[in-house]
Structure I
Amino acid sequence: MRPLAGRSMVVVGGSRGVGRRIVEAGVGAGARVLAVARQERALRQLAEDVAGTEVLALDATDEAAPSRVLAALQPDVLVLCAGAFPPVVPLHEQTWQEFAVNWETDVRIAFHFCKAALLRPLSPGASVVLIASSAAIGGSPISGGYAGAKRTQMFMASYGQKESDRLGLGLRFIVLAPRMIPDTELGQHAVAGYARYLGMPEADFVKSMGPPPTAADVASAVIELVAGQDPSPDRSKGGAFIVSGKGLESVP
């Protein structure tokens, strides 16, 4: 039996990169999947490529976005992986708008949807999965406010879990913090920026990172954590996990 058979999944930011791989994995696991993204053309292509995928085009930063999404499909699994490309230049070469771009997108989306998950609320047993970044732990000195924005997503998931527990809602808030993923557009953007900043070939920079995860690794981690089949105590509730080429590791 497929692990998510009979369950529903919404993937915000589902048209490309990690989000697209999560959509594919969700459909493969038997879930009814709604992919949400801003670009309607990319969503139409996704629906053609991944049979059975439902799509909804909207701006997820809009305050009304969660109401529209949750009216279209009440999810057992809500995945938030939409966000902006950060700058890849040193702090003193950035404008405030460049520095703050991930606060106005990634954090704003997480705020609206985590709030909606608690207020609606989602059904007991539902999972809210935020795709952050390992930059939230180690920093990212040429990426402006990116690392801080991703760390704030981790805090928000923790706050959401505490409120769910306090109110008896039975929700799980999970954060995945992947290491840099060179097989995505965002990862390629970061690799190119850091290689240029450090004055080294991109291939050498990638080698220096150790075994990186793939977008498919992150998607597999999502399914593993929300399917409810892992008996490990640190995975039975919400929590934060680093995703590397070696697998999942709990964030202390």
Structure II
Amino acid sequence: MATTAARRRPRVRADDIFFSGMAVVSLIAVLIGFARTYFLAGVFSAPLPNLLVHIHGAVFTLWIILFVSQTGLVSARRLSLHRRVGLFGFALAVLMVVLGVLAASDQLARHVGEPGNGTPADVRAFYAVGIGDMVMFATFVSLGYRHRSHPGEHKRLMLFATFSLLDAAFDRWPVFDPYPLPLVHLISFGPLVLLTMAYDWWSSGRVQRVTIWSTALLLAVQEGRHLVGYSTGWQRLAAWVEMHTPAFR
């Protein structure tokens, strides 16, 4: 009987430890970043600007919880349930992209001209940060769904999809307040992607191709959007969005 129980007990794999650990790291990053303004402020009773931001915060928090849960289901070998929940996760991701664009546009419209938010050009340039996040997230999730039958690629793509959401949390860590956003992103995400590469090398003897191009996309968008944001074309686009974004209450 003891032998039978031992056979039924899932064997802990390195992937289980690594990806579950990275999911917990993502959760901690979000909890620290939004503790003062959201979680400790009462979540739904937090003093946020409007209902759209409340829905945006709740849905994005749900994604982090779902990501942690999905890595747990894989570790427990509940693969059938993991796949069923994954369909919900894909629908949630689509909703997140829509809400992310709306929330970024709402922030743009609210902050232009407000004291303490910089010049209108600064606010319009910052709009590229939120839109860049959504471009990365949509890319990683769509490819992750496409490669769902290839576990190694799927896990890494979904991990990078979650990474693409974390800059809003890291930006709010008090320790990073004195530093510009491009430097904050390098300090925050450099260790995460290096750790992922190190795990690839340790577990398979090479850095996976999906990890290499995912890292390149993540860092290129994160650093490049700060330059794109001040371009003439982007400033015109942001000004148009600012004028046509309805007021949310």
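When distance in nm of label points 7 Å out along Cα→Cβ at positions 110 and 206 is computed for each of I, II, which one produces 4.9? Computed on structure II. Each of I, II could give helix-only ellipticity at 222 nm (-39500 (n - 2.57) for each DSSP H run of 4 or more, over all residues; to 500), but the derived value -13000 comes from I. Determine which structure produced the value 1.30 for Cα Rg over 2.2 N^0.38 Å, for residues 94-173 alone, calculated from the coordinates; the candidates are I, II. The structure behind it is II.
The value 1.00 for Rg/Rh (Cα atoms, Kirkwood Rh) was derived from one model only; which of I, II is it? Write down the numbers at each step before the final one.
Values: I: 0.95; II: 1.00.
Working through the options, I get structure II.
Work out which structure the value 18 belongs to, where relative contact order in percent (Cα under 8 Å, 6 or more apart) was derived from one of I, II. The read-out was computed on structure I.
Every number here is computed from the coordinates shown, using simple stated rules; none is lab data. What you see is a predicted model; the values in this text were computed from it and never measured. Cβ atoms are built from the backbone, for glycine too; each structure is taken alone.
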